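Just so it is clear, none of the values below were taken in a lab; they were calculated from the coordinates. Model, not experiment: these values are computed from the prediction. Cβ atoms are built from the backbone, for glycine too; each structure is taken alone.
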Structure I
Amino acid sequence: MASNLTLYAVSVWVLPLIFAITFHEAAHGFAAHRLGDDTAWKLGRVSFNPIKHIDPFGTILLPAMLLLAHSPFLFGYAKPVPVNFHNLRNPRLDMVWVALAGPATNIILALAAALAFHGLGLAPADWAQWIADNLKNALIINVVLAVFNMMPIPPLDGGRVAVGLLPRPLAYPLSRLEPFGMLILIGILILLPLAGRQFGLNLDVISAILRTSTGHVLRLILLLTGNT
């Protein structure tokens, strides 16, 4: 029974996660291709094949380790889609559109999952619960990915949007944080809250903001799709 429950849980979480990551990364590559950069296209990264986007450490091992360590915040990442921003027709502005393509695609997938709830009555009775759980998790995962990726820290999409929109005196120093972006995220989302616990302090501020933002977006999507 425990094995069946584990396999069931994996099936209703892994499938939506793979779809969310695959569409997110493919959207970046497709947007770049449309705006003048063929780097991802030539490397086969404008693809719905999840194998091309899954990073063994960032997509599988890191989330698993954080889960086992009871981390206050779980996150992971896929292989970044390579984009040569100098090839874009309007590099600063087009960089913003390329960055927004991923989170926007996740929001579209979340809307599609929420709308699909209305068709559950057409599903075979034996499959209805499994489909419902997949749709619920697809809704949650896609919204979490969209909100998380819009944090204004390079190399997250929100960081690249900020670099593209801010005046150059502010954009340049922000862009130089990109090589350290993941370390910054691990610090503020995991290490800082864990250190705070040792001193009885709640330093889980960024995670709280992300959870609140995610909740607002989920409620809005449910409202727009008639699921309230």
Structure II
Amino acid sequence: MKFSLPPNTEHVPARAPGEKSIPYWEMLFRETIAIEMLAVVLVCMALLWNAPLEQLADPQHTANPAKAPWYFTGLQELLHYFPPFVAGIILPTLIVLALIVIPFFSVNIKDEPLWARNKPKRLTILTIVAVVLTAVLLRAGAWDAVIPVLTIGALMALAATWFGKPAGKFQDWLSAKPFSFWIMTWFLMEAIILTTVGSLFRGPGWIWVWPWRTP
């Protein structure tokens, strides 16, 4: 028995026109080189700087501040502003669910610029989302988490203004970015800023301190 698709069914190409495929062995070679370069950098850092180890843990004297490893200080920074159930369960769960669910939808298949279609409508929706998110973060006092929202919002507004108009290389590059680029950039900025603040700028009682003034 032979099956056939309806004549009007749209097929999504496995590879974009003009896109070159990379052999598996070449990709494996690149990854190996990248891992070796990272190992060399880490070894050099270990030779030049001592690990910031403290004294043996004493259950009778809790450190102040009791900081998590650096890769968790961003989450610890969120715990400073939001209740533990929100910052420790709801937000990470939503992020994981989004990463699981998004690949099952036809999101950004054509890799087209965000402003290629329905520009006024999309600009209005994103403006409302940015304003609401900014208000929620400011209400919680999370000023450091507001910085990426305002930065990405301003860049998206500039990209929408520049889209379709003759401009420079940077303007054309920025206005041609898809929605996935903006979401990922915002997420990385949030992670970097929260981790940096939690690791370097928080002292006893999780108050703000300057690193060069910390005893």
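Listing for the model above:
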quantity	calculated
Test item: Rg and Dmax of the Cα atoms in Å calculated as 18.7, 60, pick one of I, II	I
Of the structures I, II, the one that -1.17 was derived from, the read-out being log10 I(q)/I(0) by the Debye sum over Cα atoms at q = 0.21 Å⁻¹, for residues 82-161 alone	II
Entry that produces -18000 once helix-only ellipticity at 222 nm (-39500 (n - 2.57) for each DSSP H run of 4 or more, over all residues; to 500) is calculated, selected from I, II	II
Which of I, II yields 28 [relative contact order in percent (Cα under 8 Å, 6 or more apart), calculated]	II
If distance in nm of label points 7 Å out along Cα→Cβ at positions 138 and 194 is computed and equals 3.5, the structure in I, II	I
Given 0.75 for FRET efficiency 1/(1 + (r/R0)^6) of positions 26 and 130 (r between Cβ atoms, R0 = 30 Å, to 0.05), calculated: source structure among I, II	I
